[in-house]
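Next up, some structures in structure tokens.
Bear in mind these aren't lab numbers, they're just calculated from the coordinates by the rules spelled out. Quick caveat: nothing in here was measured; it's all calculated off a predicted structure. Cβ atoms are built from the backbone, for glycine too; each structure is taken alone.
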Structure I
Amino acid sequence: MTLNPLHISADIWRNRYLLGQLVKRDVLLRYRGAMFGVMWVFLSPLIMLAIFAFIFGQIFQARWPQQESGIPFWLLLYSGLIAFNLFAETISRAPASVRGYPSFVKKIIFPVSILPLVPLGAALVHGGFNFLILLAALAWTGHLHAGILLFPLLITPLLLLALGLSWFFAAWGVFIKDMTQIVPVFVQMLMFLSPVFYPASAVPEALRPVFHYNPLSTVIESCRATVTGQPVEWGAWGMAFVFCLVAAILGYAFFQHSRDEFADAL
């Protein structure tokens, strides 16, 4: 088993067609039977953004703590949720990603390691539509600028972390069914321990080191900086990237170490 990131990437690339078909199947099955079908991929984030705009813009008239730009609070909140939801959707579904395909696992030639990537692929589809709606909302409010194009790049560490944890939780999910209940609770805790609903600058001084070393915080704040036009802290982002890359490699190693026992457990 090699842990070279290039070899891991090459393995994923080699199975890209199969992975694409599984992601397509996953997205279509989610909306099968619904009146609007796949249109919900677009309608869901649009409705959510409209609710945010009404609740936080009209009712609460909330403002971001220490906010300097004129960007509405609900857009800053939405931009943080786009990043976090990519992570949350991926790892929340990870524990069932292998257990849900027992017939594939028992086929010797099937590349089982791509199964935990299916939730990530589906999350990217939803995240892509969320990002397009964010662009439209920024243009509509007059706050669209070229810096927002860095958003997809800055989110890369979060995808690596989600991938590493997805491999890890997918392996544990084969042996421990309770993982499907435990992980969503873990995700909810992380949502409030990360600057999704507030900026990192609003955290009490004594707790800031905890947030400083949280890669979720770094990525969310970096992505939000592209929305507000503020400079990105590339040093902190680089450290988060390295940490998340290592997490992805370790998650892959744990998955490959455990995969020989999947067929017996299922």
Structure II
Amino acid sequence: MVHFARRDTRGDIDVAVSEQDGLRSLHLGGNMTQSTMRIAAPNDLELVYTQCMMSFLLFRPVPENILMIGLGGGSLAKFVYHRMPQTKITAVEVNQQIITTAHNSFGLPEEDERFEVILADGGAYIANNPCSADIVMVDGFDDDCQISSLCSENFYNQVRQMLSKEGILVVNLLSRDKHLNKYLRRIEVSFNGHVAAMLSEVRGNLIVFAFKQSPVKLAWKTLRNHAKTLEKEYALPFPDFVSKLRKYHSGNGNYLVV
């Protein structure tokens, strides 16, 4: 059942909210689901790809701040806000209607000293705000197409420059995108090959992790042990995330070397 579908002030994007079986979903410009919330658990991560994006915690467990490019229904922002009280969040979203919908229909918290929402183009914001961030999360689509300003080599270069010394870029890509290999090559060039990735699901989203500096050798056993601790803390299947990382990783040794 669709609650509403409306065109934003630019006149070119339909913002729709649907509800079914206790789930509320956000759709932009088509049928593709941009965000989903379980109404009975509004601050949990319902979609697998959003859960996988939190795998940066395997490498950076206590980030001081996170910059999110693309808000959607605010699932990731809400999860971090409620589960990681030590972390500041800045979310950049180009569409005011999406921000309004996230507040009105998806329980996005009001801004405070830990949480800020900025109405701006994500690419322009990165270019014009040379601040430092521990984690930059990029999840920007127009229906099922990657937004061009968020996947250029220049954009990835600028993100790497703004990241803190041990910072990580987390990018949500579609594994079926015909330009996927081009995007991956750009990330690898910008981050000197310090890149790891995982498939959220078969033919689903590909989550890419790019490191400003190499975390050198990490034993899979060490990652699995760390994953068990994170699973207890965040109620997310981090051991599965490690398995997905290892399955996608091209190396066959005992270490993840990025």
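Looking at relative contact order in percent (Cα under 8 Å, 6 or more apart) over structures I, II, structure I comes out largest. Each of the structures I, II was assessed by Cα Rg over 2.2 N^0.38 Å; the largest value belongs to I. Here helix-only ellipticity at 222 nm (-39500 (n - 2.57) for each DSSP H run of 4 or more, over all residues; to 500) has been calculated and equals -21000, so which of I, II was it run on? Answer for the origin of the read-out: I.
For the structures shown (I, II), distance in nm of label points 7 Å out along Cα→Cβ at positions 138 and 162 is largest in I.
Taking Kirkwood radius over Cα pairs in Å, for residues 50-145 alone as the criterion, the top-ranked structure out of I, II is I, with the highest value. For the read-out distance in nm of label points 7 Å out along Cα→Cβ at positions 74 and 234, a value of 3.6 was computed from one structure; give its label from I, II. Going label by label, the one that fits is I.
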